[in-house]
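Q: The following blocks contain the structures, represented as structure tokens.
Just so it is clear, none of the values below were taken in a lab; they were calculated from the coordinates. These figures come from a predicted structure and were not determined experimentally. Cβ atoms are built from the backbone, for glycine too; each structure is taken alone.
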Structure P
Amino acid sequence: MSEQPHVFDATTETFEAQVLQKSLQTPVLVDFWATWCEPCKTLGPLLEKLAADYNGAFALAKVDVDKEQQIAAAFQIRSVPTVFLVKGGQIVDGFPGALPEGQLREFLAQHGVLPAEAPAEAAPDVLDPQAQVDVLRASIAAEPDREELKLDLALALLQTGGTEEARALIDALPANLSTEDRAVRARARLDFAKALQDAPAAEQLDARIDQNGNDLEARHLRGVQHLLAGEDEDALEQFLTMLRLDRTFNDGLPRKLMIDAFKVIEDAALVGQYRRSMSTLLF
């Protein structure tokens, strides 16, 4: 019995339901084969591959003619391999012998059987940053020699405010990991984190900005908090607003923040969008 979702072994007992009835909704390709048949060893795997590629656009029923002689007799099978296409409960076409993949696809297309799109996979559950930290600590305890896990932990720690531990982990990475893009970006985020020493909590900064939209220091710190938390667009929005309000603030800090953030953020489309916005303001 095949373990593929669209491939099954048809028997005398199941043929009515699995082939004839099923074909009322989905075309069924019936492959008559035998263990001693050499061409069958080529055609069978090819048909199973197509069944997977077509994602349920047709089902493949495998019939071992030695085991299911009653079905073979009903279809008047005289040689193997022989393939029939069943649609709407009726045989609509077929062919004897093994065909190459291109001709098999043409045969299916002639009867309106085209590959279906694969079903969308369910989005994996995303752990919150603290849960990621906990999971990674447990993984490192179980596999202490896996250095890449320590880089993963450092990145997770950056999102929870654990900058000192993150810095120690990154500084201790072996050479092959310390030059990896993720490590380089993590160091850049740590440089941003220096600005947050003794910084007010996010809620306090939000309140300051609500009360005075021109509070550029509050926008600076809040933007850095967003950036370290992985909230890249919110960070760029704060920095862009600073640039719009006063590009000369703190010796050109708004422009520097934007440029440094571009080096850190991995979303190329987002960077491109805000780079254009920055250029519009500056030029």
Structure Q
Amino acid sequence: MIYRRRASPLHAARAAAASLYCVVLASVALSFEHPLLLLALLAIVVAAAAGAKVTGPVVRAIALGVPFALVIALVNALVVRDGLTVIARLGTVPVLGVLDITGEATAYGGVLGLRALVVIGCFALHSAAVDPDDLLRAARRVSFRSALTAALATRLVPVLARDARRLHEAQRCLARPPASRATVVRAVAAGALDRAVDVAATLEVRGYGGAGRPARRRRPWSRHDWAFAASAAALAAVGTAAWVGDWERFAAYPLLSAPLDGARLLLAALLAVCALLPFADRRGIEP
């Protein structure tokens, strides 16, 4: 996932507000278990990605997370013994004992997998729409050297990946068989050390070694900053109220109970409004 600047409200917001929005959206997903609400949150994440014009990267990340979600569902079905509806009797298995798969454990495994997909989508949106440099500039007020180290690391990792690809492509042009992966890794590691020495010398010349805490420059909050900060606060309030008040009315054990009524639909609609309303304001966004 690589950040690319887009003409969208989420990109126009400062990194702190945009990051808070994505993290709170993922946290709200972790507080719900009802399949309808999780599906609604997954659709909200995709809709937010469309509003931020990063649909492709986010959808690809969710698709890559599907195998992991299936593994989570399978493991829960095989390991958890709770539930009254037995759908398969696999006999006695060493270490695991009597292996009876219940419908409730299978359904709850699917819920866990679906929740994992929502979280993956939220952080894919974070990676694609939140400016990492702006985020590190906000962090440098707390720890300047740590922010500088993180900024250098995020810049050097893609450079080293490109070096590895160029080495591999150059080897394909040779008549002899290509070198092993270990050889490529050693070459890239040697290049990384050389780059680290060059970067350290450059920073020393520019006086970063003796730099103190940078002066804080106040940047006024824009309408997009306030919109996404308010959206994060509203999502947190709705998620907390739903968790404390047990609004979703979901129970997996001993019998599955997931009512589909107007209250759950209203809660899903409320989440959608809180999460997607900031994308409606496109004033002040470069075309």
Structure R
Amino acid sequence: MLQKLENSLRNLRIADLEIFVSAAHMKNLGKAALAHHLSQSAASTAIKRVEAAFGVELCTHERRQFGLSCQGVQMLPKIEELIRQARDLIMCANKSAIRMVTTHAIAQIAVPSLLSLDQIDFKHMRPDQAYAAILQGDADIALVLDNAPWKGVIAAEVGKGHFQLYSKSKDIPLQPVLLPEDQMEVLFLQQTWLQIQSYALPVKARIPSWSLIGQICGEANEVGFLPDFLAKKYGLEPVLWQPTPAPYRILAIYRGGKSKQENQFNKILHHLCTVFSQDHTSFQYSSL
């Protein structure tokens, strides 16, 4: 019997375990499948392989909701620890660099200062893709704004500030503005403006890149909605006729169980706090 169990576990794939863990945290098989770039049927098959390997039913297999069985609840932390050990073995064998993913806007500020730290690989990704990369084990640290429910990860605040309307001159008269996509901060701006002015904020164009908005405002007499770290980079001033600024936090998110990389992680996080002008002597971590 023991030999049979050993043989079944030997053929188990880490990717299958990761799909099960993602579905357990998201409580939704479809969302987990999307995060792992799989069809829902392929994700379901992967979880069935995990169940077959351990010889127990881990989930309820309900059609519209992913729930864990009693055995699944008990096995989840053990499977997470198994994944952690496997990742540590792989990283130790390959001596791979810390893989960091973030948006182009945040990377403009973070990456140049981190180049002095050895063995860091950078990739530009949308926040949702960066989050998926963390869940899938394709990245070690993601830098994101605290404007979405980042579940199943550990988060450390490395920066904070405000979104505002910026231009080359703070005295520029009222005019239609450049906005990015309808993110939480943009909706806050529009709702606040409407409450104060009783009419919709005039919009000149929608541009899907914070960085491009900053570049345009730095080169022309345009007004754009930006985080202050980008406005500072492009030498912009907050306009006088805007409503209350929208606060933001920059989070470094990652999965737990990185003990062998803890010193390097802390070095990176402390460095990022300096970059984003926070006077931190210690981090406030939270499991999300």
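Q: For distance in nm of label points 7 Å out along Cα→Cβ at positions 40 and 232, which of the structures P, Q, R scores highest? Display every interim value, and only then the final one.
A: Details: P: 5.5; Q: 2.3; R: 4.6.
Across P, Q, R, distance in nm of label points 7 Å out along Cα→Cβ at positions 40 and 232 peaks for P.
Q: Another question, if that's okay. Which structure, out of P, Q, R, was relative contact order in percent (Cα under 8 Å, 6 or more apart) calculated from, if the result is 21? Kindly include the intermediate steps, with their values, before the conclusion.
A: Numbers: P: 12; Q: 33; R: 21.
The correct label is R.
Q: Same structure again: So if we calculate distance in nm of label points 7 Å out along Cα→Cβ at positions 56 and 256 for every structure here (P, Q, R), which label has the highest result? Numbers along the way, then the final one.
A: Values: P: 5.7; Q: 3.7; R: 1.8.
By distance in nm of label points 7 Å out along Cα→Cβ at positions 56 and 256, the leading structure of P, Q, R is P.
Q: With helix-only ellipticity at 222 nm (-39500 (n - 2.57) for each DSSP H run of 4 or more, over all residues; to 500) derived from the coordinates and found to be -16500, which of P, Q, R does the value describe?
A: Values: P: -16500; Q: -22500; R: -14500.
Source structure for this number: P.
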